[in-house]
Each structure stands twice: as C-alpha cells, then as structure tokens.
1. For distance in nm of label points 7 Å out along Cα→Cβ at positions 36 and 60, find whichever of I, II sits highest and give me its label.
2. On mean count of other Cβ atoms within 10 Å over residues 4-11, which of the structures labelled I, II is highest?
3. Assuming 31 is relative contact order in percent (Cα under 8 Å, 6 or more apart) as calculated from a single structure, say which of I, II it is.
4. For distance in nm of label points 7 Å out along Cα→Cβ at positions 28 and 52, the calculated result is 3.3, so let me know which of I, II that is.
5. Out of I, II, which one gives 47, 25, 17 for Cα extents along the principal axes in Å as computed from the coordinates?
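Throughout, read-outs are computed from the coordinates displayed, never taken from laboratory work. As the structure is a prediction and not an experimental result, all values here were calculated from the model. Cβ atoms are built from the backbone, for glycine too; each structure is taken alone.
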Structure I
Amino acid sequence: MEIGICRAYDMEVEAERLVFDHCHAHGWVRGPVYVPCNNRLTRIEAGLGPDLPEWQRPALAAHLMKCPECREPPG
C-alpha cells in the first residue's frame, strides 16, 4: 500500500484515497487531501457546514487559506 499526505491535516493516508483540492472561487490548487477532508472542504465553501468538532476547524480554515486570492483582504 502506497502512503500519501493529506495537506489539510498533514496526516498519512492511503495514496489512492487522495484527491487534489482546489479553490472553487479562484481555481488555485491547494494540494492533495483525503477524500473525506475534501468533502468537508467542499461543503464549507458552499456554505453548507459541516458541523465540525472544534479541533478540526483550525486545520481546515488554514487549508482553505492556501488560495492566495482568498487571503487577500476585500476591496
């Protein structure tokens, strides 16, 4: 079994379970993430949640901000 790194949580996962996450607003590739993490990120970007445990929020927020255009202040 080949191992890869989920860039949302910096954790080892089976490489075949990684997908490339990207910012849906700007198109920037943020890196490979574990499929369940990608599903959470997609729901967050769509404004649908998910209801996350407190410990998961900082990692996912930091991952979303890997898009340089999302980091820019509005205006």
Structure II
Amino acid sequence: MGNRLGALVMDMLLFACDGDLDLALSLRQGIDYEEAWLYGYVERLHHLIPNTPGPRRGVGTILVLRLLGSHG
C-alpha cells in the first residue's frame, strides 16, 4: 500500500460528515465508524480478485467506511 492512508481516511470521514471537520475529528474507529479494506481490485477489469490476503503490487485496494449509531 502507498503513503498518505491517514489523509485518505480523513477525506472519507469529512465527506461522510458533510464537511464538518469537528465531527469528523471526533469519530472513533470501531465505535463511530467501521472500515473495510478490500484488496485485489483490478481497475482494468473493474472487479476484485477473491481471497486476496493483503496489498499486492499491480492490484489496487478499496477502502469502505460505514458510520455507526447516530452518525450513520
């Protein structure tokens, strides 16, 4: 995986919070939101390689965030 993953997560949280920076910064992983990393994404074919154990060279990673409780 590449660098700037914290910035990616923060951008996604800001988007999910409609740009409310104070709310985005107050959210706690596992309590206020869940994240799932989907490894093995092939952009050219637009699909995931099943059972890819982790980041690999030549394939992408998709991050999915879900707000929980009163935030979602």
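1. Sorting by distance in nm of label points 7 Å out along Cα→Cβ at positions 36 and 60 in descending order puts II first.
2. Top value of mean count of other Cβ atoms within 10 Å over residues 4-11 goes to structure I.
3. Derived from the structure labelled II.
4. Attributed to the structure labelled II.
5. Details: I: 47, 25, 17; II: 36, 23, 18.
Source structure for this number: I.
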